[in-house]
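Down below are the structures I want you to see.
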Structure P
């Protein structure tokens, strides 16, 4: 992979609620090859378990916010977004993980694609609670076998039909 050294800050947003896979998700964010990033955790849990996990990681790139009351999934996502300082946003659910080069590849795509590129996303692999990759389904099927540009209207049609 060709690494393009950009200075754009990327905010990885983790709306956290469930501690079960949170540590793995957080580690995957901290392990990114792209270095100019901040990781924002908005804790919507009722226990202190998310906070305890976050405190184990000593880095200035990690910002933690504990919600005073349970906001629910959508409002917690919004809060993460409001806390972000990056030029780009990467959402990461508390039970998902990122491949090490995910953010680097996405930033490279923004910069190599020109100003008409407004959204970059990647194929995802669904894993079960034992860490086993699940078979593809319409929600994670590849739109193209290679990196490609897709017209927004064509993408919307594809999503609505599948």
Structure Q
């Protein structure tokens, strides 16, 4: 794993099949924390940035939604024919047989490259980044628990008052 030392929060993913729940989770898990973070930044005399960042992210998500939310079926007959016509020497030089690709190694190198070249995060900060990532993970879990407990308390108050009316 190659977490960045610059991470502001723990990265997590949840597949939400319901559009309303998805929009609700975006609001509560992205916009509300971003607004709180930006208010905190303004109180510290820094420029707010997270809310605008999330707006850009979600605008981009809407742009790619058509392509990312559909099943695509590509015909690669020409690629297969080309692969079958290559000599063994050419197959070693021009490797593109996806059945032989080590996807775990590929993704490990991919994330390392993102960290090093796109985020400009030196590899010697990986130990500190792992410590930070672990702290962000536990902070994330605690906040999820706090939100769950607050939600349960609000629901309990609502139903207890509703039940008292009818008794």
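Any read-out appearing in this document is the output of simple, stated calculations on the displayed coordinates, not a laboratory observation. Small disclaimer: the values here were computed from a predicted structure and weren't measured. Cβ atoms are built from the backbone, for glycine too; each structure is taken alone.
For Rg/Rh (Cα atoms, Kirkwood Rh), the highest value in the series P, Q is held by structure Q. When helix-only ellipticity at 222 nm (-39500 (n - 2.57) for each DSSP H run of 4 or more, over all residues; to 500) is computed for each of P, Q, the one that comes out at -21000 is Q. Hey, FRET efficiency 1/(1 + (r/R0)^6) of positions 53 and 149 (r between Cβ atoms, R0 = 41 Å, to 0.05) derived from one of P, Q reads 0.60; which structure? Among P, Q, the structure yielding 0.60 for FRET efficiency 1/(1 + (r/R0)^6) of positions 53 and 149 (r between Cβ atoms, R0 = 41 Å, to 0.05) is P.
When relative contact order in percent (Cα under 8 Å, 6 or more apart) is computed for each of P, Q, the one that comes out at 28 is P. For the set P, Q, ranking by distance in nm of label points 7 Å out along Cα→Cβ at positions 69 and 85 places Q highest.
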